[in-house]
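Below you'll find a set of structures to go through.
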Structure 1
Amino acid sequence: MPSTSNTKHAQQILPCNKVNINNLHPYNRVRYDACLNRLIDYYKRWTADVFSSSGLVFPVQTKLIEDYLGGFEFEYIGFKKSDISGVKVDGFFRPDFSTGKVLIFFRKDVCLERQKSTKVHELIHFAQLLDPMFQEYINDIIKHNLFHRDVVYTLIERATEKATAIYLMPYNNFFKKYKEVKSVKEVADYFQVSKQAARIRLQECVQFAY
């Protein structure tokens, strides 16, 4: 169960500008990839811990993370892209630690699979607020000036995207199901994800085994 002891740093390290990682200097790209792989390994263990605490049933729902975090009330609020001027994201969250209520905002004018992915993505971001190990690692990157802050933000977003995929499509279960049905569409339907997400996940399973 994550601790709430280190929540004060989170919003300070998240500017809202993602960068094209392909434009990084080769030396910085190597360091970036190393940091990302370390976070991916961390989230493989984190999702396993979530699953072990509640049990794993497919398709995976948001409730497992909600129960794992404990002590919070989550409310999901849909919005359309046209509802909020200037918003370029699919979702965001607003926690109230005085009441324990967390509002998760997600775009509702997209397919159901994308809505679900956004909810999980934002839940993982919220979990990062409560995770002293995650906070310490990111703060160390900032403290030692390994990257520009926008690169740190991009790293966090990319790691959260990977964590979302690992959560919704756990490696062993996903790969086993694909070998059984031999169809991206069928495996996407089974895990309630988009075909694009399933296709990317399949490539990761084959190439990287995570």
Structure 2
Amino acid sequence: MNKFIVLEGPDGVGKTVQAKRLAISLREKGLDVVETREPTNLSPVGPLIRSLLATPMVHGLDWRAMSMLFSADRAWHVENIIQPALDTGQTVVCDRYYLSTAIYQTARLWVEATKSNANDAPSAFDLFRVAGEWIMEINQWCPVPDLTLILHSVHAVERLKARGAQSAYDSDSGLQAVVASLYQTPEHWLGGEAVVHINANGEQDEVAARVLRACGAALP
């Protein structure tokens, strides 16, 4: 079975842990699994993105520039890891993909819009029709996931505070609130892609069981 599974969600929902646990569970079921993430650590662009996110310098690049950096990293990722794995019958479990870029960069645009014109700023959902759809368009060549799992947790903010900011996005509570809101209804912009929302509250074992059940129910 060569399936492409993506885990998405706001920072602090436990997505990275659950991606690792899902990969382990699928291997225990006999599948050959490639576990990967975005931004990558291996492409010429991925480490640059990570270094930018770790400093306030990232605010000097507008949403279009950051979107194109993420898309460049994704181009390498698809060509060198995702597509070769799928072509050889492997299952790919990916921690973040193009939906993350669309949601986070739309949220950045909304934060900037409210700073400059708080009384008359468009809603984040209106801005997604401009920024998010443009981002999805420049990524339309990417392989579409067989399943996107979106994790939600009421504990995300407190987890971010407990672990400390790992990126400039983590420390922006306004941006994180918009991100969480946009992740509630991404089906509007995914053109019929298979999406399942996961309750990520509770112990890691409980969440892992929900993730695995969702995969079993959604994938033939």
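Derivation of every value follows stated rules applied to the coordinates shown; laboratory data play no part. As the structure is a computational prediction, the values presented were derived from the model and not from experiment. Cβ atoms are built from the backbone, for glycine too; each structure is taken alone.
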| field | Structure from which 2.3 was derived, distance in nm of label points 7 Å out along Cα→Cβ at positions 48 and 128, options 1, 2 | value | 1
| task | Using distance in nm of label points 7 Å out along Cα→Cβ at positions 64 and 96 as the calculated read-out, with 3.0 as its value, let me know the right label among 1, 2. | result | 1
| query | Of the structures labelled 1, 2, which one yields 16.2 when mean count of other Cβ atoms within 10 Å over residues 88-95 is computed from its coordinates? | reply | 1
| message | Given a value of -14000 for helix-only ellipticity at 222 nm (-39500 (n - 2.57) for each DSSP H run of 4 or more, over all residues; to 500), calculated from one of 1, 2, which structure does it belong to? | response | 2
| query | Between structures 1, 2, where is FRET efficiency 1/(1 + (r/R0)^6) of positions 32 and 176 (r between Cβ atoms, R0 = 35 Å, to 0.05) highest? | reply | 1
| field | Comparison of 1, 2 by FRET efficiency 1/(1 + (r/R0)^6) of positions 24 and 152 (r between Cβ atoms, R0 = 25 Å, to 0.05) - largest value held by | value | 1
